[in-house]
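Please treat every number below as a calculation from the coordinates, not as lab data. Since this is a predicted model, take the numbers as computed values, not measurements. Cβ atoms are built from the backbone, for glycine too; each structure is taken alone.
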Structure I
Amino acid sequence: MSASDVTLPPHVLANTDIRCICSDAEWDDLFRAKLRSAPDAYPQEIYSSYLRMQLRMYRAMCDQKLGCWYALYEGGELVSNLGIFGVNGLGRFQIVDTIPEARGKGYCQTLVYFAAIDYLPRVDALVIVADTSGAAGRIYQKIGFEVRDYLAELEVKCPNEYPR
């Protein structure tokens, strides 16, 4: 899905704090929020190690001004987050996420809209990969993203035990 302009979605939440995260404390907030959203299929120790490495990479990219990691805080708690990274006039959303207990309440569409508004002046268009038949696709379409192409995915189920 892509957009070169976005429209205000029907239910934008007021009284939220949306910003690009920069400080150690904010990156720690992000780590904790992402752990809360961690898939149950992975052992916590393995996922935690992977997540630390992934966030280190994204933080380095943000520090190099290649993009921004946006966070929506409500009442001082990081509730929703996403990254946008741009190259050659195209900004791509990364890992749009809302903590489980806050899903379905408008945090995601509020964050996606305001992050898009903030990042669009730096690029010609924004791209987001999403299941267009699910809730995420509907959220992005309300903001003005349109289906441009389709991506197929193959998932292979692995046993519950991981090699050490």
Structure II
Amino acid sequence: MSILSDRDLLDRLEKATMGIDPFREGNLTPNGYDLTVLEVYFKSPEAKVTMGTAYLDPGAWCLVSTEEYLEMPPDAAGTLWLRSSFVRKGLLAGFGLVDAGFKGTLTFSITNVGPNRVALPIGERICQISYVKLSTAPKHLYEERSGTYQGQRGVTLDGGRSA
């Protein structure tokens, strides 16, 4: 397994063989990129937070969308990791692998298993994506396999429905 370094990411971004929009140099890590909170969804559209700070009570669950629109390269998949500052507060995240060729923002779940209410500020760095180089080129990219969430923006529910 080979993880792309910050140098690899900058080179690919410069050559436009992958995309992160908006890109902030300060979010770049040695082996990935920190993604930020765009919106937080609490079971109903009326409970969607898009400005300020969302709060997750103990035992509560929410969906989070990243601000960054990603264009995954055809030769790499993305792994997501909750930032340790949120793990230390008792948050757990439900992440999937980001497929080669995927384009869109990401939606994932967070549950507060800790004893205290946790703030999720809009614009805060929430998780890191690391890019794992595939050993061979895929026969078909994400859009050709299923593409259910291709092009999504904001919190997206099951089946590609917007929240």
With mean projected area of the Cα convex hull in nm² computed per structure, which member of I, II shows the largest figure? I
Structure responsible for -11000, with helix-only ellipticity at 222 nm (-39500 (n - 2.57) for each DSSP H run of 4 or more, over all residues; to 500) calculated and labels I, II on offer: I
Distance in nm of label points 7 Å out along Cα→Cβ at positions 17 and 49 from the coordinates reads 4.0; which among I, II: II
